[in-house]
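Alright, structures below, take your time with them.
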Structure 1
Amino acid sequence: MTCYSGSFGFKTAGMDDIHDITEQVEKQVEASGIRNGVACVFVIGSTAAVTTVEYEPGLVKDIQEALERLYPKNIDYEHHRRWGDGNGHSHVRASMVGASLSVPVKDGNLVLGTWQQIVFLELDVRARNREVVVQVVG
């Protein structure tokens, strides 16, 4: 078994910023040299998440609106009371979507559907410098 670990970083614009990171993950899989296995994509931080989606403007907006309906910004969170940083909803959203994603690798390529991309969701209330770790095992 072989294991590779790499990462990439980028700056976000803050709350509701969603990035298609498929290409960066593909580059890490290519750098790994692993032909068959699994890629684990993990975001460092407790106010961001990764998932898959059809990355197009309508669906990006739908995700943003769905997160607001499910975990609204304007309600009281215990985290707000404790820290006063106004991002309790960010932590809850990140916990519900998740910080990691496993994607199969076959013949050196990510196994994704035609309209399926890997996306990063910035859920914090401010712009951040983010790092995503990709580990490939095969």
Structure 2
Amino acid sequence: MKPVIQQEIAGCAIASSAAIAGLSYEEAKQIANALGITADDKELWSGTAHIRKLLNKLGYATSPEELKFEGWDKLPNCALLSIKWHLEKGKPFWHWVVFVREDDKEYVLDSKKALKNNIRTDFGRMKPKWYIEVSS
């Protein structure tokens, strides 16, 4: 998998979905918008329904529940991770990233535009709270 850079401040869910599906940000955004999902909708980073709906439309299944992060070695081969989890006025928010295990390698695709490298292996710096398994 290759990283897709988010083109909007709150576009990490769209970019993560694009990376999983092998699409450009623009292609995934068009599909999301057709589903009524936009990057300015805070449900993209404070809820899971929109990203699940988008991934389903792209042909991917997601685990029905969020699963507690218990270690990098316990993750499935593809998972959406919630990092930078925090509360704002009592409501949870996070940044979506994609964990990938393939060809004996493990890495995280992070769509944040400001990063020098969007393929991350600095696992100790990321503090996932939970994850959603993704399968084709």
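Quick note: the coordinates plus some simple rules give every number you see, no bench work behind them. All values derive from a computational prediction rather than experimental measurement. Cβ atoms are built from the backbone, for glycine too; each structure is taken alone.
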I have 51 for percent of Cα pairs over 19 Å apart, calculated from one of the structures 1, 2. Which structure is it?
1
Candidates 1, 2; relative contact order in percent (Cα under 8 Å, 6 or more apart) computed = 55; producing structure is 1
Work out the source of -6000 here, i.e. which of 1, 2 gives that when helix-only ellipticity at 222 nm (-39500 (n - 2.57) for each DSSP H run of 4 or more, over all residues; to 500) is computed.
2
Give the label, chosen from 1, 2, of the structure having the highest value of mean count of other Cβ atoms within 10 Å over residues 54-61.
2
